[in-house]
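So, here's a batch of structures to check.
Coordinate-derived values only; no laboratory data. These numbers come from a predicted model, not from an experiment. Cβ atoms are built from the backbone, for glycine too; each structure is taken alone.
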Structure 1
Amino acid sequence: MAGRILPFGMALPVIQSPMAGGPSTPALAATVSAAGGLGFLAAGSRTASAVRDEIAEVRARTDAPFGVNVFVPGPDPARAGFTEVEADLACYREELVAEAERYGVDLPETVPWDDDQWEAKIDLLVSERVPVVSFMFGCPSPEIVSRLHGAGSTVVVTVNTPAEAVAAAETGADALSVQGPGAGGHQADFLPSDWSPPSGLPELVAEIRGVVDLPMAAAGGLMDGRDIAAVLRAGAVAAQLGTAFLRTTESGAHPVHKAALADPAFTETAFTRAFTGRRARGLANRFMAEHEGSAPHLYPQVNRLTAGLRQAAAAQGDPHGMSLWAGVGFRRARDLPAAQVVASLAEETRAALG
């Protein structure tokens, strides 16, 4: 493993997952990249101006390659002809009134759809010539891929299924982030499918390897070198880890979130749409249990509707009102500086590979 230069530009097969909402900081991305892995910034739900500042900060900290992840916007429900959107949101808002009273906040009256400054972010990434650009919630158009290639960027698409992998290859992606169901945070989920995932991430990597010939980074519940070795043996060129970096010194995760990862009161993770309107895995808590069954499948509207609730819960130290995104291996997250985590992962991987 020593001395390899991987398709993503780094020397070690360790990628720090982009974690939107605060955990992915310039300090974390730069530290992981400087240690030989590939650090990522998360542009989702950030302004283009804020992303520009974070790119500048990473470059001030390291000359090593790094990546930026972008959310592909879904269609505007109103323009797509979905007539029940406002009624669904109003119904969910009414249900959350008791939560607003609990935390002493006001719910927004309206939560309109927007495209998360999509065009501005693409223009920014092209002008900044970011080494690696990855996409979540869908594929960019071939024209956007061509623009990024012209800027020297490697283009990565996050996929959950073989069909999504084929779609990413057809759009011109250079590589895939293959995300298993054990991953913390949001699932990519951009093509409807009745396909059933295999039992483990290595099996998913092997299955997707059989339908597309692209380098793959594997993500989903990976926490140590043995996990990394398993996906490398299955055909991945790198492992992508998010939860493994949540408790690091450089992580921007809220202290309540970091503490919950080690709190024995939290014993499992589960999928939910209750916080954002999209399927995401986090520590199972009260909010998820009480509202999962009624949350509409509307992103980013639900995400904006619950934002104040989540922020107030964090400020009040209540993990049961927060979106505590975490993968299935969360209990093994290490409270260490990120460089030490990367070094440990590399050493453990070498040992596991024999």
Structure 2
Amino acid sequence: MPQILTLASAQSRTLTTTPETLRALEQTTQRAAKQGVDILLFPEAYLGGYPRTCDFGSAIGARTAKGRDQFLEYFHAAVDLGDTPVGAGEDWLERRLELPKGKKYRGDGTREELERIARETGVFVVTGLVERCAGTLYCGVVYVCPKLGVLGKRRKVMPTGSERLVWGQGSAATLRAVTTEIKGVKLCMAAAICWENYMPLLRQSLYAQNVNLWFAPTADARDAWASLMRTVGIEGRCVVVSANQCVKREHLPQWITGLEVAEEGKEGKQEVQINGDANEYVSRGGSCIISPFGELIAGPVWEKEDELLVTEVDFEDCERGRLDLDVAGSYGRLDAFRLNVEGLDLSPPPI
């Protein structure tokens, strides 16, 4: 019997403020629910924003006051999920951590709002975000179940290039796969964030857990990205969902673009000038969905804002593909090749 679910990738961009973006996430999730979507992915750093083109006034051995002010703006835009710097794991997940006096929950309420949105729409939501924890920012992903709330959260273990200036490195322990069952379909899901997908050993650590649904929220809008996603699909014999933002220069925050605002005339009208071409795409999107045989079954979509890719997937194709390739099992020569990851159990989690 086919094991079919409807998946969607949201090519959504971060809005001016985090509360606005959270409202947009809810509206997109409601749209998805009307189309019968079971699971919906939002892009990397969707909540909090991806600070594209910003150098935060930094060079080797030097920082500027303006750059520190930019970081302050970015810090305030991030969300607080109530976790600890080292990551409290099950204690955070099960809400066993100490509460602030006089408050019903830890953090700023974003976790609770995401759980409400998933619960009211019936859609399993996976979203990229920038997590503020103590004095550090982390690029992360949360898995939000309509019935059980947040099932897991992970932090990007290897920020790329200049991302390392503003994002800390997450623990490899957060690469643990998350399991659930939707409409009788048993799922083992995990996320590799952006260029983590280019890390062969990280990919293998997820394959080893028998992942059949792979999320790849990203900020990479290069043509070559789809080929990597196809590689992951066929290599891991898993369904791959990737989501990226479609962003024009005019959509970047004012603290990045350096908008010059001048009053004009008695009516106090404002003329806004942006450094560079306002209509230039700084990220063209490229969101896509891939089958376990490496086939493009939706997308990639380019230069379309707020696009929602929706497709049905038969998860039994994952097993069909294991006839000739199982890189963490029969094809992996486990007698000769071994992978160990500090703090991470590579055994497939029970479903």
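One of 1, 2 was used to calculate distance in nm of label points 7 Å out along Cα→Cβ at positions 58 and 322, giving 4.3; which?
Details: 1: 2.5; 2: 4.3.
This figure was derived from 2.
Tell me which structure, out of 1, 2, gives 57, 47, 43 once Cα extents along the principal axes in Å is calculated.
Numbers: 1: 57, 47, 43; 2: 73, 45, 45.
Working through the options, I get structure 1.
Taking -11500 as the value of helix-only ellipticity at 222 nm (-39500 (n - 2.57) for each DSSP H run of 4 or more, over all residues; to 500) derived from one of the structures shown (1, 2), identify that structure.
Going through each structure in turn, the value belongs to 1.
Tell me which structure, out of 1, 2, gives 0.10 once FRET efficiency 1/(1 + (r/R0)^6) of positions 306 and 330 (r between Cβ atoms, R0 = 30 Å, to 0.05) is calculated.
Numbers: 1: 0.90; 2: 0.10.
Only one of 1, 2 returns 0.10 for FRET efficiency 1/(1 + (r/R0)^6) of positions 306 and 330 (r between Cβ atoms, R0 = 30 Å, to 0.05), namely 2.
For which of the structures 1, 2 does the calculation of distance in nm of label points 7 Å out along Cα→Cβ at positions 114 and 290 return 2.4? The partial results should precede the final answer.
Working: 1: 2.9; 2: 2.4.
It traces back to 2.
Ranked on mean count of other Cβ atoms within 10 Å over residues 138-145, which label among 1, 2 comes first with the largest value?
Details: 1: 18.2; 2: 26.0.
Max of mean count of other Cβ atoms within 10 Å over residues 138-145: 2.
Given a value of 8.8 for mean count of other Cβ atoms within 10 Å over residues 98-105, calculated from one of 1, 2, which structure does it belong to?
Details: 1: 14.5; 2: 8.8.
Of the structures listed, the value fits 2.
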